[in-house]
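Visitor: Once you scroll down, you'll see the structures, which are given as structure tokens.
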Structure I
Amino acid sequence: MAQQQRVRSPELEHDVGRTPNLGYEPPGSFGHVRCLEHGFPNPLVRWHYHEEYELHLIVATRGKVFVGDYIGHFEPGHLVLTGPRLPHNWISTDVPPEGVALRDMVLQFPDAPLRQAAGLIPELTEALPLLERARNGIEFFGVSDLARARFERIKATHGLQRFAEFSVLLGELVRCTDFRLLSTVQLQSHDDDAALARISGIVDFLSEHYCENFSMAELCQRVGMTESSFSRYFRRATGNSFTDFVNRLRINKACQLLMETDRYVTNVCYDVGFNNVANFNRRFLQVKGMTPSEFRRQAEARFGSRGA
């Protein structure tokens, strides 16, 4: 009997559904930065993704947060920046029977205009490393009060003044050093363009072939580096050893399969390139802090209650 392959993918959020009755600013009333505020329960609370960056501040309730393959807890003051197409959801677990009128304060802004502007306005290039990190989700610490005050000023302004307030907030996040990345793998290179292109090429190769069996020696030969120099270079650029990075790529894909399919854990192990179930379970526990089966059970909560 064939194993069921039920797919549980995140929902793509379309602009047509962003109506004022859900808490969005109406079309035509904003420029680059759009504000959103909503309470809980709310139809917007679901496992979803969209094309824009989203800076998300929780101001009430506690619960579980899901960002990509990350599962954690949130409380008031929780501040996260998610990048384009990164699935996410916040599920409150301590809501009074009447609900809460304001749980989320959100800013959404598209990628292309900022990058295009950075090509003309050098000051904006300071934000580009932050935007790259946001592809994997960033949680900031110690700046929630400052962020809320800035959110309120952004919402109260329009035009150039709004963009000025947004730029100040973006600068504050760029300078914030107390943060953590929420997903499994993140490129951390701060080298020049040539070095960044080189490590990006290596990471692209690994991202495409992570489930295959190959050695670091084979990859070194491919890029024309000695093993010792490659090892130092790779750790400096990614923050991981070569073996740890490949394992994290495999765990990242395993998380996706555990969340979006009903494949058995054993099958997932081999699908992503591990050849030993015990080693897979051990590595998964090291990276995610829970077993693959527990991860799947907890991940089910990312949907919450439909219509909530």
Structure II
Amino acid sequence: MITPLSHSHWIHYYGEPTLPLRNGFPKEPVKMVIITSIRDVLGDDRNGQMIRTSGGPRYMEGATERLIRETRDGELGKILRIVGIITDDLPRDEQRLGIDAQPKSGRPWIHPLDLRDDQDELVTREDFTHCVPSTFRALPINAVDERAREKALFEDQVLAFMREKGADLLLSDHLMLRAERIVFGTRGKLGTVLNVHPAVTIAGHPFRFTGKSPTKDAIAHADAGKDTFTGATLHMMDSEIDHGPVIAFSAKTPVHPGHDPMELRYDNYQYAKLPVLIAGLRHYIHHILPHLGDVNLNSLSPLNDVCDPYTP
């Protein structure tokens, strides 16, 4: 019988146990750009919107909003600054789903339009929230060369935005992309391109749900009569989707047969995605980032489980 979580969130951390914590790292907050797909975080996950749950209406706070608030008002701001947001949506996405690739007054968005960053400036300003359309997605699958050229151009534009903002890190939230050029190119950022996935990504884990439909897959697993939990993973991106060295994960969100997908998404944001994202970034900046040149990222191993005091 599956029992619900308490208010504590068990988060599993990965690292290199023999490497020491570098005291006082970083001297200045690390700068990070977030890249996201509005068609997913607004169209599917309803970030920034009120949703119906069995417990009544609930506000669906997303990863971007939580990060802005934590770096503005919380302890995370001492070590991390969000310096820009990239969206990748196309006009066809806007037309099909009734969404906007750029925030517009009077239209739904992934966070309140009056949200301000740590400089007390609006997050929705054009030089902060920026659309880089992933035009390669609109090309036929068999247009291999053309798709490759457009994808390379897209990745170069992302890198250019990061350079303009002086960003050290890139965080992907709901961006289904093999970012080989960003991660492994001539100015490759292996170890500094992160992804937060709303399920476990570890091979062989009993509740591993990767790809485009982790919520649907978790419910199908429960519908098959199996006790099921889902969760979230913060990991470093490599050449595969939802793959790469794990920073932190949790698998403690109960999934029931017939679980309403939207309610499960809400539960999983509270139990796993937001806690793993915030606590995982703290762990990464203090324990992994200082040693990127000294450690084989694929050799990171599980550390002792820690009950993180962070509560959403």
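No lab work stands behind these numbers, since they all come straight from the coordinates. Not measured: the values here are computed from a predicted model. Cβ atoms are built from the backbone, for glycine too; each structure is taken alone.
Visitor: Any idea which of I, II comes out highest on relative contact order in percent (Cα under 8 Å, 6 or more apart)?
Guide: Evaluating relative contact order in percent (Cα under 8 Å, 6 or more apart) on every structure, the highest lands on II.
Visitor: Can you rank I, II by FRET efficiency 1/(1 + (r/R0)^6) of positions 43 and 203 (r between Cβ atoms, R0 = 35 Å, to 0.05) and just name the one with the largest value? Intermediate results must be reported in sequence, preceding the final value.
Guide: Working: I: 0.40; II: 0.75.
If we compare FRET efficiency 1/(1 + (r/R0)^6) of positions 43 and 203 (r between Cβ atoms, R0 = 35 Å, to 0.05) over I, II, the biggest value is for II.
Visitor: Hey, another quick one. If semi-axes √(5λ) of the Cα gyration tensor in Å, for residues 219-266 alone comes out at 25, 11, 10 when worked out from the coordinates, which of I, II was used?
Guide: The correct label is II.
Visitor: For Rg/Rh (Cα atoms, Kirkwood Rh), which of I, II scores largest?
Guide: I
Visitor: May I pose another question? Can you say which of I, II returns -12500 when helix-only ellipticity at 222 nm (-39500 (n - 2.57) for each DSSP H run of 4 or more, over all residues; to 500) is computed?
Guide: I
Visitor: As an exercise: mean count of other Cβ atoms within 10 Å over residues 155-162, calculated from one structure in I, II, equals 13.4. Which structure is it? Write down the numbers at each step before the final one.
Guide: Working: I: 13.4; II: 18.8.
This value belongs to structure I.
Visitor: Taking 2.3 as the value of distance in nm of label points 7 Å out along Cα→Cβ at positions 51 and 235 derived from one of the structures shown (I, II), identify that structure.
Guide: On the way: I: 4.3; II: 2.3.
Only one of I, II returns 2.3 for distance in nm of label points 7 Å out along Cα→Cβ at positions 51 and 235, namely II.
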